[in-house]
Structure formats: structure tokens, C-alpha cells
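Read through the structures below before going on.
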Structure P
Amino acid sequence: MADIFAAVDLSTVATFIGATGVAIVGITMALKGIQLAKRAVRAA
């Protein structure tokens, strides 16, 4: 079990998790922007 943990580089895992989080937040914000634009067009 210790060999498995020693083989995994935690900095690489942390970088991957951080990049995935940024991508998810970016996609969510883009979708929210589209919804707000549609609402603004309907209200105009």
C-alpha cells in the first residue's frame, strides 16, 4: 500500500484537481452568462 502512495506525485494530482475545478467554474459561468443574456433580450 505504501508503494502505491509513494508512486503517486501529489503535486501532479493537486494541479490536475485545480485545473479541473477552474474548468468547471468557467463552464458554469459561461452557461450562466448565456442565461442572463437570454433574459436581457426577453426583457428588452
Structure Q
Amino acid sequence: MFGLDVYSLEVLLPSVVGVLAIASVMTWGCVRVCHLVKQDPHR
């Protein structure tokens, strides 16, 4: 039904890699912000 030829992979693969990279950076940022919010303020 969904045939993947070389052209489709050349177009699809960079898009999928980009989406995964953006999602991983957003997840890392959320974890970092949550960690910083839970810390006691430095005095």
C-alpha cells in the first residue's frame, strides 16, 4: 500500500530525524526546567 522508494526515503528520513531532534531537545529542556524549579534558591 505504501511503497517506499529511494526518493521517498530521501525526503522522509531528514524530516523524521528533525522531528525526533526537536522532540528530544524539548524533552531535555522540560526536564532541566523542572529540575531548576524544584531546587532551593541560592542565597
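Quick note: the coordinates plus some simple rules give every number you see, no bench work behind them. Please read all numbers here as calculations on a predicted model, not as lab measurements.
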Hey, mean projected area of the Cα convex hull in nm² derived from one of P, Q reads 3.6; which structure? P
For which of P, Q does helix-only ellipticity at 222 nm (-39500 (n - 2.57) for each DSSP H run of 4 or more, over all residues; to 500), calculated from the coordinates, equal -31500? P
